[in-house]
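What follows is calculated from the coordinates using simple rules that are stated; it is not laboratory data. The structure presented is a predicted model; accordingly, all values stated were derived computationally and were not measured. Cβ atoms are built from the backbone, for glycine too; each structure is taken alone.
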Structure 1
Amino acid sequence: MAASSTGGVKVHVVKGATLTHARYIHQCLPLARALGRRHFGMRRWWFQQDGTTPHTHKQSQAWCRSRLPNFFDKARWPPNSPDLNPCDYALWAELGSQVNWGAVSSKKALVYQVRAASPKMRARVVAGTCIKWGLKQRRLLHGDGDYVV
């Protein structure tokens, strides 16, 4: 999921059973870079991901370091901190609240419902979450290792 402080959301569903680092590099990261550039230009955005294996793989980290304007690598970002990961603490919940769960009876139906739900996500929730994330990011970068509240 890609989200911005303008309230925009893009959900990308990767086909197949397992997301490997190679598939992540070839299918997801170029899309994330293109969306970031389209919304914010070359330098005005940050890329943040969680700690899953495809994200933290050395080749994925190298791709991000060399091709993204501002990137928190796995050594600098605490992915398991729910208050610092807006996808985990707010955006997935917002997406889930827009899914018609009664219509989900298979993986194909789930993918359809997720795609149908993403445009229904409330822009104020998405934008507010991203803005709060930006404020916490600044506190983290300037906090000298102290707790961020």
Structure 2
Amino acid sequence: MSVLKILKFGSPVLRTEASSVEKITKKTKQLNADMQDTMKAYEGVGLAAPQVGVLKRIIVFVDEEDYIRTLINPRIVKKEGARTDNEGCLSIPGRTGVVPRAFSVEVEALDLKGRKINLQREGLIARILQHEIDHLDGILFLDHADSVQSIKED
């Protein structure tokens, strides 16, 4: 397993739509393990494959109780409610934005064994899912932000 380089704002890959994973291979599973290592190393709560330069529809995220989940070809099938909150991104260091998102989402995806799964999440986890799935479509939180601020370091 490896810690991968995270692409930064300005990279054209971050603005490119990722393609579906057609078959889950050893390479897919290795990418998943590397993405998990990378997310942990950078102390993130979510990471999409395009952020590490791979244009495939794979995300990893921290679910309830710090459990790391992997979703392949995720898509949001239902959104409910609304909440505006601060968001940041490993690909946009030093900036946060005030971003409106749905409060709850239902997501369909595949797990690493190729089984169909359905997740219903709300609050922070729903926000993470929306943020990471946006990355798969070349969308950044900046595109939704009501305002963007610089993070002041102590």
Structure 3
Amino acid sequence: MPSLFPFSRASFVLDFIVLAMALVIPILLYSMMAVKRRHDIQTHRKIQIGLGIILGLAILLFEIDMRIFGWRHQAEPSPYYDTWVFPSLYVHLFFAIPTLFLWAYTIIMATRHRIHQTAAVGDTYRFRHKLYGKISVYTMIATAVTGWVFYYLSFVAT
């Protein structure tokens, strides 16, 4: 499948994910501010579940694309292929894999506990949810930034 961007050697799916991450980060930050500043738990909950579903589907499409078409043949023309491409991929994966599990855990536990609907959920869980949520945001930003670096080194640099 052809690339989404004229300057890219990557597949459409990779280009789409790079673009999507540029949109996900501001939406994620908005969600955090909605609950922190306005105490708008419903908006925060809807956004987080929506982003979880969208990113889950994006990861599924990405994995299918990688299994069917691969990526190395598109990255080989890069002048950084033999030097920085693989180290940047490993750094990206260092953040991306834990982020997936951490964010999924945070969302699943929040929907199980329904922290906004019951007073039975103690401060310990609320503290833990906030902590995991903050760590998830930081690792999601790191995942996006390291992904963009890998993308540039692999599929844009000439």
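Suppose you compute helix-only ellipticity at 222 nm (-39500 (n - 2.57) for each DSSP H run of 4 or more, over all residues; to 500) for every structure in 1, 2, 3: which one lands on -26000?
Only one of 1, 2, 3 returns -26000 for helix-only ellipticity at 222 nm (-39500 (n - 2.57) for each DSSP H run of 4 or more, over all residues; to 500), namely 3.
For distance in nm of label points 7 Å out along Cα→Cβ at positions 76 and 124, which of 1, 2, 3 scores largest? Walk me through the intermediate numbers first.
Numbers: 1: 3.4; 2: 1.9; 3: 5.7.
That would be structure 3.
Taking 26 as the value of relative contact order in percent (Cα under 8 Å, 6 or more apart) derived from one of the structures shown (1, 2, 3), identify that structure.
The structure behind it is 2.
Which structure, out of 1, 2, 3, was Cα extents along the principal axes in Å calculated from, if the result is 41, 34, 30?
Of the structures listed, the value fits 2.
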